[in-house]
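What follows is a group of structures, each given as structure tokens.
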Structure I
Amino acid sequence: MILHPAVIALLTGSLIVSLMIAYAAFWAYKIIDAWDLQSGSEQQLALEKKTYLVSTLMTYAFGFQVLSFFLLVFVADDLHRLFVGAMCAAGTLNVNEYGYPAVVLKVLNCLLGGVWLVLNHTDNQASDYPLIRRKYSLLLVIVPFLLFETGQLWSYFLNLKAHVITSCCGSLFSTEEEGFAAGLAALPAVPMQVLFFGSMALVMGSGIFFLGGGSGGKIFGVAGTLAFPVSVAALISFISVCFYELPTHHCPFCILQREYHYVGYLIYVTLLGGGISGAGAWALMSFRSVPSLKAVVPRIQKRLAWAGLVFYAVLSGVVILKMIFSDFVLIGY
């Protein structure tokens with residue numbers, strides 16, 4: 001299984017990203033310690049050059065992080081036929097104790113990486129680089145998470161054993177089982193619908209208000225960020241059920257398959273895009289008063305607001321259309 005082309009790509013890519021992030025972390029520490037823009041020393045000039053190199057490396061590294069998330073769930077779904085009991089990626093990821101932590105860490109690193117890229121882009125718009133220490137401090141925070149993810153990913157694929165009998169998604173995401181996944185599946189459908197559509201309405205309303213008047217950016221940032229975990233919970237609680245038209249089937253991975261027109265990938269894209277947009281806009285709120293960023297931050301926040309509105313509008317549209325045109329009635333389950 002480790003010779004699967006996509007697995008080789010994932011493992012090789014994770015090693016390259018780890019080397020890139022370790023190199024970037026080395027220079028991030030030196031920049032935090034010795035950065036002095038008022039100095040014309042040779043050391044300062046060398047650090048300024050390294051910032052461009054680190055920015056380029058991190059752009060590619062975090063770009064791969066996002067792509068590798070989709071590659072990971074695709075591989076997990078593709079390999080499910082090799083394991084007894086697995087019906088989709090849910091069973092494959094449950095073959096050993098490293099699968100689900102690797103997925104969770106990859107999602108977390110995608111969100112953190114997206115926020116870092118937003119801060120880095122904003123900082124590069126000002127001649128005095130006012131966020132230089134803050135963004136590299138965040139990079140040092142991300143490093144252990146990313147290295148831990150790489151370790152989990154390698155441990156997962158190296159410990160895949162074909163003779164292992166795993167659990168199907170029906171038991172993992174069963175309301176009658178115990179555990180975090182089962183707890184999400186057991187969340188009542190009607191309250192989760194209210195929470196999900198309420199969070200989408202708050203994101204849309206605050207985003208439109210922010211784009212129209214320039215105020216309310218913090219509300220949009222908070223709403224856009226919190227809408228991500230709410231949507232994940234809603235996906236397991238009732239959204240996936242609508243697509244399967246089966247009240248006991250809460251798996252968030254079967255919707256990646258052909259019989260559901262691969263709609264899961266669209267849902268995952270909108271979730272990540274909306275979450276990064278909201279978190280990025282929220283992270284920039286603290287820097288609106290920085291003199292060199294007063295004109296820059298609102299402009300970037302508005303771009304993020306547009307992106308967040310589009311992503312969450314598509315997500316809401318997919319869910320609403322399915323609920324309208326499906327014969328399945330969710331109320332009562």
Structure II
Amino acid sequence: MSNISKIQLINLTKTYPSPAGDVTALENIDLTIPDGSVFGIIGLSGAGKSTLVRCINLLERPTSGQVLIDGEDITKLPKKKLLRLRRNIGMIFQGFNLLEQRTVEANVRFPLELDRIPRDKANARVAELLEMVGLSDKAKSYPSQLSGGQKQRVAIARALATNPKYVLCDEATSALDPTTTESILGLIKDINKKLGVTVVVITHEMRVVESICTHVAVIDNSRIAEVGLVSEVFSFPQSEIAKQLIIPNLIRSLSGGEGTKLRLVFNGEGTDEPIISALAMECRVAANILYADTKNIDGKTFGHMVITVPEETTAKVKEFLDAHNVSYKEE
């Protein structure tokens with residue numbers, strides 16, 4: 001695999017003119033999206049995340065800076081070459097963007113028609129994709145006859161029609177109910193694993209990033225505030241905006257309790273044993289739980305817990321946590 005096989009944004013800035021002066025949507029963005037990753041971009045509404053993803057395939061053309069796809073600056077490509085490159089970048093939208101007058105199979109086939117793929121080959125590809133997304137029985141249906149989750153599965157199949165190397169998802173699950181969201185995220189994760197497609201996920205939902213992303217960037221006020229592996233950023237967020245997004249209730253919980261406050265971090269790599277019970281029995285320490293938000297993802301424990309312990313037992317408790325491979329931070 002080439003070491004330039006990736007998406008790279010260099011000093012990217014996007015401004016929009018307005019009667020009151022230019023509005024900056026993105027400012028000096030530097031970001032590298034590794035090949036084969038599921039890369040989440042999170043932020044509050046208006047932070048610039050949707051503009052950012054649309055700059056990757058030049059649906060929005062940046063005011064300045066570079067967009068490198070596999071080492072090539074696509075902002076300098078002539079129109080015809082850019083159109084060819086875009087076939088290598090699929091996109092999934094929040095509102096599905098299906099053609100209402102076309103059947104499911106015709107929607108999926110549409111990019112192949114634009115690409116002038118022979119009809120028999122196109123039909124074979126459509127059948128393969130509909131089976132992949134679990135909609136073979138809906139080939140002759142129209143979008144109005146589908147549920148929201150089914151519409152998004154059609155959109156995913158269409159995005160994959162031309163065998164893209166990259167797929168961009170702009171709030172692809174925000175219009176769906178929790179159960180449907182879970183199934184769509186599972187499908188995206190499966191596609192990433194089976195096809196090796198690099199997926200860029202724009203979202204404001206932490207559960208989306210927790211469920212499927214390997215890497216995450218946090219954007220705030222048009223700038224990248226923090227970037228890294230999900231396990232690292234979600235365990236020990238450094239920026240204030242990341243803390244607000246990832247552990248909002250934790251901040252409020254730290255005002256109560258006496259003694260030494262410790263935030264225990266479960267990033268899927270530690271033990272699954274009942275750690276507080278073990279702490280009480282082995283160290284004879286009464287720990288007060290101020291806050292806990294842990295969940296099981298793929299059989300591993302992720303989340304945070306804030307406890308207080310008597311100050312005189314702090315050293316003993318830290319020694320216990322170290323011995324049991326539990327990450328922690330004194331707050």
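Read-outs: derived from the displayed coordinates by stated rules, not from any lab. As the structure is a prediction and not an experimental result, all values here were calculated from the model. Cβ atoms are built from the backbone, for glycine too; each structure is taken alone.
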Test item: helix-only ellipticity at 222 nm (-39500 (n - 2.57) for each DSSP H run of 4 or more, over all residues; to 500) calculated as -10000, pick one of I, II | II
Source structure (of I, II) for FRET efficiency 1/(1 + (r/R0)^6) of positions 71 and 223 (r between Cβ atoms, R0 = 30 Å, to 0.05), computed value 0.75 | II
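Compute distance in nm of label points 7 Å out along Cα→Cβ at positions 55 and 183 for each of I, II and report the one that scores greatest. Before the final figure, lay out each step's value.
Values: I: 4.2; II: 3.7.
That would be structure I.
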Given 1.01 for Rg/Rh (Cα atoms, Kirkwood Rh), calculated: source structure among I, II = I
If you rank structures I, II by FRET efficiency 1/(1 + (r/R0)^6) of positions 63 and 279 (r between Cβ atoms, R0 = 35 Å, to 0.05), the highest one is I
Comparing distance in nm of label points 7 Å out along Cα→Cβ at positions 79 and 239 across I, II, which is largest?
-> II
